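Alright, structures below, take your time with them.
What follows is calculated from the coordinates using simple rules that are stated; it is not laboratory data. Fair warning: this is a prediction, and the values are worked out from it, not measured in the lab. Cβ atoms are built from the backbone, for glycine too; each structure is taken alone.
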Structure P
Amino acid sequence: MINNLSVVVERLKVTSEHTAEAMGKMSTSIDRLVERLDKSDDTAREAMQSAKSAHHRLVEYKQRLDDVDRHYDGEVRAANDRITKEVTALSDRLERQADKRKTERNWIITTMIALVGLGITILKLF
């Protein structure tokens, strides 16, 4: 029986040693996992900060772009208004010139007809 007890005790020692060894390995693995988790948390915080910073920059760029759009929208409208006024003025001037040429042509034709009539009348008198 003592022999059996010593075998059982020996087995318990071996089992205890294996258990202690496995617990040590498990503890080391858990420590490494905790370190990795801490590193991933740090990386996640850095990524979040970077994303917030990038978002802030994008908001600033969008605001600048909106300001530029508003500025150039006004400039384009003003340019369109100036062009419209200039085209209208040019169109009016061309119409007046055309009317003037038409009037001058009519005057020349009327004058020629009157001169021809006067010439015919003078010829008939002589």
Structure Q
Amino acid sequence: MQKIFISLFALALSAAPAFAASVEVDINDVAYTGPSNPKGVRLVAGQPFTVTIKTIGGKVADPVWLEHPDTVRMNGAAVDPKPDSDSFSFYYTAVTPGPVSFPGLDVAIAGGPALHVNPIKLVVYPN
């Protein structure tokens, strides 16, 4: 009997789908991999930029909100839901040149574990 239970348990585990959701961050539509601006992205004080957080292969359980420092001004936000993903865009203007850090956050995925986004660290150049 114990052998049958173990076999059924192993079968159930092997039949369970693997959870494969991921989260990505883009700065002005270029992938952010840290620890500074993506290659080719130059942020300038007084000019707008976009930070996008998107899930791939999973839907969010709760809306995403990106806290921002006082060195940027928020201009708006948008959500772009898709059948198997969600995208949250945050529109900012850098107020002053220098380093800008957005805190890390956890993105709750429906039916799966939360996915962590590390702090986003950018550099804003003088105008």
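Of the structures P, Q, report the one carrying the highest value of mean projected area of the Cα convex hull in nm², for residues 26-73 alone.
Top value of mean projected area of the Cα convex hull in nm², for residues 26-73 alone, among P, Q, belongs to structure Q.
Going by mean count of other Cβ atoms within 10 Å over residues 66-73, which of structures P, Q comes out largest?
Q
Computing percent of Cα pairs over 26 Å apart gives 75 for which of P, Q?
Structure of origin is P.
For which of the structures P, Q does the calculation of helix-only ellipticity at 222 nm (-39500 (n - 2.57) for each DSSP H run of 4 or more, over all residues; to 500) return -38000?
That value comes from structure P.
Assign the value 2.0, calculated as distance in nm of label points 7 Å out along Cα→Cβ at positions 58 and 90, to the correct structure from P, Q.
Q
With FRET efficiency 1/(1 + (r/R0)^6) of positions 42 and 82 (r between Cβ atoms, R0 = 41 Å, to 0.05) derived from the coordinates and found to be 0.10, which of P, Q does the value describe?
That value comes from structure P.
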